[in-house]
Structure 1
Amino acid sequence: MQFLKGSKLYSIFTGTCPVCHEGDMYLENNPYKISKIMKMHDNCSNCGKKFKIEPSFFFGAMYVSYGVGIAISVAAFIISYLFIGLDRNYTFLVIILTLLILFPLIVRVSRNIWINLFVDFNQKTSKK
């Protein structure tokens with residue numbers, strides 16, 4: 001799988017519409033503006049796709065967020081404990097700090113993964 005327009009990874013990592021890969025899903029592109037982290041456009045500005053497919057649609061993204069958080073925690077553990085050689089207490093702090101710093105990105109990526117599980121790219125709607 002590639003990180004090119006037309007792939008799910010493109011939409012997941014850029015936060016663009018999963019249908020056309022053109023319009024932005026979020027009102028604010030910077031996920032570290034915490035007050036606007038969950039604010040989304042209702043529809044895609046390019047193809048008109050409705051992002052909130054049904055009420056409470058993005059509650060499922062919590063499960064994805066849990067998995068992404070676990071993957072990041074395991075990576076932080078391996079790097080800090082096995083490669084750097086920190087003791088367990090410092091490794092625990094590294095994991096907590098890593099999750100706190102990456103929290104806004106985890107939230108956004110989880111939502112992007114969730115919507116991309118249900119919506120497919122349509123080349124006819126893309127500008128190319």
Structure 2
Amino acid sequence: MNINVQTKSGLPIYEQIERQIKDMIVSGVLKEGEMLPSIRTLAADSKISVITVKRAYEDLEQEGMIYSVQGKGFYVDNPDLEYMKEKQTVGLEEKLIEWVKTAKASGMKKDEAIDMLEILWD
């Protein structure tokens with residue numbers, strides 16, 4: 001499993017791990033019942049603290065995204081994917097609202113914003 005940690009992103013590392021694992025579950029990259037790397041393995045591979053990975057896994061477990069089996073490890077649970085996708089959509093809408101406000105404040109026209117989105121999309 002490839003986790004990309006950005007130390008200068010401003011987002012805590014445990015949250016970066018959580019988001020990336022959630023995205024992999026929602027997109028189907030990680031399937032129900034699939035075993036996740038151990039806390040120690042992920043920490044070593046990502047060159048981060050085991051405490052940080054443990055925090056991310058605990059948060060994901062509380063959200064019902066993963067579950068643990070004593071002595072065996074962590075596995076992908078069967079979360080409500082439709083709910084997760086809807087939650088992602090709401091988050092994107094909030095970011096777009098903020099972006100549109102900034103674009104309007106800068107004097108950007110709607111057709112220019114659409115052109116920018118189309119270029120960035122590709």
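Brief remarks follow.
- helix-only ellipticity at 222 nm (-39500 (n - 2.57) for each DSSP H run of 4 or more, over all residues; to 500) derived as -19000 - corresponding label from 1, 2: 2
- Comparison across structures 1, 2 (criterion: Kirkwood radius over Cα pairs in Å) gives the highest value for 2.
- Among 1, 2, structure where mean count of other Cβ atoms within 10 Å over residues 48-55 as derived comes to 12.6: 1
- Parent structure of the calculated result 35, given that relative contact order in percent (Cα under 8 Å, 6 or more apart) is the read-out and 1, 2 the choices: 1
Throughout, read-outs are computed from the coordinates displayed, never taken from laboratory work. These numbers come from a predicted model, not from an experiment. Cβ atoms are built from the backbone, for glycine too; each structure is taken alone.
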